[in-house]
Structure P
Amino acid sequence: MIERQAQLGLATRMKQSPAVLLLGPRQVGKSTLARTFAATRPDATVLDLERASDRALLAEPELFLARHRNHLVVLDEVQLMPELFSALRPEIDAQREPGRFLLLGSASGDLLRQKSESLAGRVSYLELPPVLAAELPSDLGTLQQLWLRGGFPLSLLAPDETESYQWRRDFIESFLLRDLAQMGVRFAAESLHRFWRMQAHLQGQQANASALGQSLGGLAHTTVTRYTDTLVDAMMLRRLEPCFVNSGKRLVKSPKVYVRDSGLLHALLGIADLNALQGHPIVGASWEGFVIEQIAAALPPGAHLSYYRTAAGTELDAVVELGARRIGFEVKFSAAPTVTKGFWQAIDDLKLDAAYVVAPVARSFPLRAGVEVIGVDGIDTAIQA
């Protein structure tokens, strides 16, 4: 079993907060992580709200919660019973002790945060992303497999590429036909699938709802925006906002959009193996999105992630702001990366404290004074430096 970094974070949060809401897409490993934690607590009661028998136990939620006041209560797929949040608030207030409730949600932070507003000050949020490079051995072969297959455990650990690819295609179909309906989304599955595939072809490009709608047969830009919001909310897409600084330059204001899991990106594009990926026009954008996800997962609380681009074309793929400290990352799919004049201009515009080029390299090396080429395994150290 892969040891997840979130395991330590979960244990820490459970010591600090009465309730922890563990967020992440379906099949990402939330239930496994929660049951591993619950196994350390003899008093744990675990309910899976996809099971009718477990939902029946919560027909009178106030009575059930009061009866288990001295137990750890784990509620899996809590988005299926959002009415529980209003019952949890008075129960937490009646006995405000850390580690009472562990809630698992497959909808995204924004959706569940809206439903859990009644728990403000009583709940801590923790996101579990797909498996990260930092959670695996750091050799290039393992990294390539993670990039190709993505970080969903059943895809990553499949016995061969064929089974991994088929698992991802099945996941996409199930997500569109079943999971979104459970979230209350009422879009036609085929229309949303076409949009998702088109977004995969546009990996890492600036969002243009009107142009994308025209490419999809004349969809209104409002419909495209709703599709995007839905997949962002479900943690399938990342909307990366631009960095706004007072540089005196005219800045691009549109976000960039990425399919978050590289394995799902490849399945949407019909890319089944590494040879097909490396010969595909999307390869550079795929690698960029993969690295962006590793950077996002490495951010400490309070850090902000964006990208920088001016109207003149000066661009930096990722900007991390940590208080007064600002770090830049440029992503290159090359073992001998080179950068453009715009990279150096971005460093000057942003007055960066440090800058890195992330590439598929086995060891780090300096590119120039103040700029280092690093592998994916160097991202955590770069952010924490």
Structure Q
Amino acid sequence: MKVLQVIPRLGFGGAEAGCYDLAHYLSENDCKSYIVTSGGELIKYIRKDKVKLFKLPVHSKNPILILINFILITLIILIYNINIVHARSRAPAWSCLWATKLTRRKFVTTFHGTYNYKSSLKKFYNSVMVRSDLIIAGSNFIFSHICKNYEKFLEPKKRKLLVIFRGINTDFFSQKKVSENKLNQFIQEWKIDISKFIILLPGRLTFWKGQELFIESMNILNQQIDIKPFYGIILGDGQGRKVYYKKLLSLVQKYRLNTKVKFISSCKEIPIAYKVSNLVVSSSIEPEAFGRVSIEAQSMEKPIVASDIGGSKETIIKDKSGLLFKSGDPIALAEKIKEIMNYQDNTLQSMGIEGRKNVIKKFDVEKMCNSTFLEYKKLIK
């Protein structure tokens, strides 16, 4: 079996990690594995002896480049005799759709988000993700979203739609893998006061991830008399969103939280940041397609507080591995944070243990890769 995955960029996001993990899994299971991408930080970690990489401008929505990508992907399919093409984003998916139709190869898509679907034009553009032989939804939330909003594009006799939960490497996201030396380096580099209760908010700096909401909740907590000393960490890259970053800084200054909230732009090994924290927050004001932060936190045996919308509801065992709060409500978020802050150490430890068991059972990367591999096999029988 020869599988070509196509993704705009190989950065450190969830879709990118899934592509990377699957590519190496396939190469270890007697498959030829190929990736088409435009670049990204993960490229340097790809084992070139296991996975063949092609660099094309598949990040672009330019119609001319989409057409050029179609021609070049078609050539790759024919030259390397590819059996399956798996697209993970809309713009390159159009190129892949045409290329697989021309070459009569199997086409797979993974629906990674809800996308903007308010206009008919946008919905048509997105519909390429449900025009494949196999459509993979990363959560039950996304499955329902597809059925509700793209029903007219689905053809049950021609296409198969199913849920394969995204997975993470639980060996990588493990407390045991973080050395004391690296932990101390991180604490010293960012001047983190670990005598306080550390609350971590990971995620790129964009409005829908809820950083403003998080700062509002920090302000609410800071005004309470009976609250234990705490420290909020916003971990994420602005990716050029300077205006939004300045807005967040202004909000911190407005509430005089300079000694309570710290911004960290990047962390080379994210498990270190998780290990430093006492609590992890996912405060998204729009639905997460899956809720990767919730999974990573649980794998690191940390309690999680997340918005009660989207995929996060599926990944957390409510009141056992984490708590849910009403999306968009800073008071509700502050209340849930305070509730966990007041838990005894043994309760926090129990939540962590339950969380890791949950991830190993349902969201391990091996499970995700194996399920996808089995579906590939069915396609080319």
Structure R
Amino acid sequence: MALDSDTLQQLLDTLTRFVNERLRPLESKTAADDRIPQEVVEEMKALGLFGLTIPEAYGGLGLNMQEEAAVARVFGRTSPAFRSAFGTNVGIGSQSLVIDGTEDQKQFYLPKMATGEIVGSFCLSEPEAGSDAASVRTTAIKDGDDYLINGTKRYITNAPWADLFTVFARTDASVKGARGVSAFLVDRKTPGVSLGVPYRKMGQQGAPVCDVIFEDVRVPAEKLLGGAENVGFITAMKVLDKGRLHISAISVGVAERLIEDATKYAIERKQFNQPIAEFQLVQAMLADSQTEMYAAACMVEETARRRDAGEAVNALAASCKLFATEMVGRVADRAVQIFGGAGYIEDYGIERFYRDVRLFRIYEGTSQIQQTVIAKDMIKRFS
């Protein structure tokens, strides 16, 4: 349900102040500690950030895709780790339930997810199933009224502090590929669930990632997402479709931040007795970044609008993620170049963003997967 324009603007203004006054001053400390201060997480809960996209009937704000993209764009103007703290609840951690959960499952989990009492995490990738997500080897074997889950999930965002895992496992070994995969809701405290050591990453410090291991994890049949077997991969693709627009909007926000920082630096930094902003080659880099950011913003806004209108936007969402995430990588590279030696030094934070945005081209579908999605849609339409 869409917010009226005044209410949406008030929300965006509140979140902009939170980003500028509370989060941006903590960027360096969060990266150094590899941890978001708990008091900040509690403030996020109080602001309702964990329930942004959860329907109002379950205690959330019920933002539509256009509104979610606007909020994501605001949070792009600070370290991506902050957005990640509540991002799985807003996106992949809750949307499986929202889209395909049974009413009992929604009633039990979503109100707690909306307040941040429960943090969700999305367990799809595996050591042998990354981009080839349909090749999951984790199994869920029926045992009486339960399922026994065995397998390892890799690179799971927020796993170290998650309470609930949406786990994709093969329930029908006789069916190859996507059709034999089901989704399960697994409590972190269930016997047999364990976590690997958190990874030391290239960037996005403060957003914890680790493996999740399932060893004879007994899950009641009522925890089968949606109550139906062998449709889990379809659910996963629905969720990722939405998530790709979210990441695209985040990329636009990060690009805006980098463009602002680079432009201000170019105005202040003097060489040859004049601001480097006066040099046409520097102007060209700024102009290219601004133009590409604006193009990505238009793509995201239009695709979000069409999704809210009920259109199928699979290929368009893939186009957005491909362009926006590649765009912000180029913008970050130009920002480092404009800052020169200072851009390579931690004190300015530009090198941190340069590392942070690299992940956007990988998770929730690499750029090459997006290209494949787009091309297959084109071939289908024109055949």
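Please treat every number below as a calculation from the coordinates, not as lab data. On a predicted model such as this, the values are computed, not experimentally measured, just so you know. Cβ atoms are built from the backbone, for glycine too; each structure is taken alone.
Here are some notes:
- Value 0.75, calculated as FRET efficiency 1/(1 + (r/R0)^6) of positions 19 and 147 (r between Cβ atoms, R0 = 30 Å, to 0.05), assigned to which of P, Q, R: Q
- Top of P, Q, R by Kirkwood radius over Cα pairs in Å, for residues 99-258 alone, largest first: Q
- When distance in nm of label points 7 Å out along Cα→Cβ at positions 195 and 219 is computed across structures P, Q, R, the figure 0.4 traces back to P.
- Which entry (P, Q, R) yields the derived value 21.2, 80 for Rg and Dmax of the Cα atoms in Å: R
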